[in-house]
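Listed below are the structures to be examined.
Each reported figure results from applying straightforward, stated rules to the coordinates on display, with no laboratory input. Remember, it's a predicted structure, so these values are computed and weren't measured experimentally. Cβ atoms are built from the backbone, for glycine too; each structure is taken alone.
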Structure I
Amino acid sequence: MDTKFTWSITQKGEKALLYKNYLYRLRRENKNGSLVYVCTNKSCPRVITLKSDAIIQCDVTRHNHDPRLTDDVQNVFTGLKRRVITDVDESIGKIYEEEVKKFRRANGSAATIPIFDTWRSTLYNTRRAMLPIIPTSLDSITIPESMSFTHTNEQFLFCNSTTLHKVIAFASETGLKILSENHHWNADGTFRTAPALFSQAYYIHVWDEYSMKPMVYSCLQDKSQETYINLFQSLVQYAEKRNVILKPSSILIDFEQSSINAINEVFPSTKVKCCHFHYAQNIWKKLKKYGLKKLSKEEHIRREIANIISLPLVPRNEINNSMEHIIDVLCNIDSKFENLLIMY
């Protein structure tokens, strides 16, 4: 039996016995002068008997908890908790990996560091404790100052409306300049990544000298025309206060009528272009809606559906005649195909 142990101090400042990285506190002194130490974890029954500063008996029962961290591992854990508070822009998983690599370089091995899942809950709870409380309503949302400005101290938050159609939007002053220099914008929303309480996250992308990048980030309460008008008008006013003129020649969007109407109102001289991908997607949505999906798998029908998807590539003066011909062919198969005419 390994009888090596050291003396340590509990969190309450009491003398404790440290054996195989488990901490024991004194429970009682026997009549024969031996001392009984019990694990400091109250739910753990493990005991050790000591006499003349030597272990004479050690309970073979296993501890029901993890051992106490060594000083060097405890330092890593303390450093992790400090960083998850100060480096809030960095993911906790990445912080863990960086600290483990640093420990490995200094000690040659990181085998004594517990795996990430062991510390996950504590680290996330540590970060959560210093973050604002998650809002339960749109009215309770507050934007901290750290999110209102960029790292270069440019204003970032430009809209935090209190109107019926809630909009929170961000764009840097550098982003405004790039927007003004681009004649063509791309705008689209996504619903999967929308924050809680919001319907969608909406972005405006433009090209810089290297690639297309988002310049406007926003959270929209709904997809109404009033909400889009609120967003675009706030953006124009934000730019005008900085002597930046936003007047795109064209904006590429999907086939959402409310956003089309909003752009026509706020940017009357801007040409609205609709994305061909979304056009094709809407065709298939219509086919599913009217129970035509299964029928559309047949080869001769698929060919006509492909013709419909190709209509935007046909000269404008030929579109109506081409569409009528396609619908005539399809309606001879099933009258439900007439519903596709609604799009035209």
Structure II
Amino acid sequence: MKVVVTGDAIERHEKTLVLMNHRTRLDWLYFFSYVFHARILNRQKIALKAMLKWVPGLGWAMQVAGYIFLDRHWETDQVHISNILSYFVELESKPNILFFAEGTDLNEGSKKSSQAYARKSGLAEFEYVLQPRTTGFTYFVNHLRNISGIHAVHDVTIAYPYDVLQNEMDLIRAGAPRAVHFHIKRYSISELPENEEELGKWCQDVWAEKEALLKEYYSEPNPELRKFKCEKKPKQDSRTALLLLGFFAWSSIIVLCTYLLIISSFARYYALVLTLFYISTSYLMGGVEKLEMTLFEQHKKPRELWGRSRKADNQAAGDATYDHLNRYLAKKDSK
């Protein structure tokens, strides 16, 4: 699979929200290729459907990685978004959060629903993207802005010049697409309006620009010649050797674990305990990431109390020293 990236870079030191159109269910997977070679894969977070946390193995790994699972119930999601974004700031991490404002991938059904909503709301009808859901986007941006957790918003437009593999079954049957193109445009957080309504309008305008960009892209009938008209390319390091090493290491680990599960009762019991842990944590706590945040809060409070107590003790000790010095100077002056 050939990955072509044009436009602005996502810098390693930046806290950023990454907006992307959701052409297929697999867009996030292909985007990993860019963030890996840009050396920011370790900071990658994704806001995604809560149902994915239940996928054995993959869903558990995403919980451990601190992905942001959304239930599609705004009252519940708003609290979780606030908590986990504040948690990232307290950890002094610099995440790049991938956010699909459309909420679902582009297919015939979702496109009809999006166009019907546009007609009802007096908005432009799109062919290449869906109408963005601005409520979540505006809350993400303004909450991150309020807690100093964002430097920029990166608008990413994804396009497939040849074949479009819509879902996981397409990927299994046909393999990876021949090529994926990304175009990235960076907006400093200072460029975005603070008013919620104006920020939602800004998001709508960005999506209108995406529609125009993709319309021009697909107007080229020859797939070989399709490209985003931008000569600027973000810096990427060639990390093919590391990628191959990782593939070999993980393949070896999978083979070894499978072998141990076959021959070792201890390995089977260990796997059972881990499975029960992830399932029970998902049911009781809402996921490993929520358990982690709860433990962090419980650990943080005693430290804060200890810090305040120590500060008070130091202040008291300082006051006592100051009083002793005053008495000494007064006694010296009287002589």
Requested in this report: Using distance in nm of label points 7 Å out along Cα→Cβ at positions 64 and 232 as the calculated read-out, with 6.5 as its value, let me know the right label among I, II.
Outcome: I
Query - helix-only ellipticity at 222 nm (-39500 (n - 2.57) for each DSSP H run of 4 or more, over all residues; to 500) from the coordinates reads -11500; which among I, II - result: I
Query raised in the report: Which of I, II yields -0.30, -0.39, -0.60, -0.71 for log10 I(q)/I(0) by the Debye sum over Cα atoms at q = 0.06, 0.07, 0.09, 0.10 Å⁻¹, as computed?
Result: II
Report summary line: relative contact order in percent (Cα under 8 Å, 6 or more apart) gets 25 when computed on, of labels I, II, structure II
Query raised in the report: For which of the structures I, II does the calculation of distance in nm of label points 7 Å out along Cα→Cβ at positions 8 and 144 return 3.3?
Result: I
**Report entry** Structure with the greatest value (metric percent of Cα pairs over 18 Å apart, for residues 224-287 alone, set I, II)
**Finding:** II
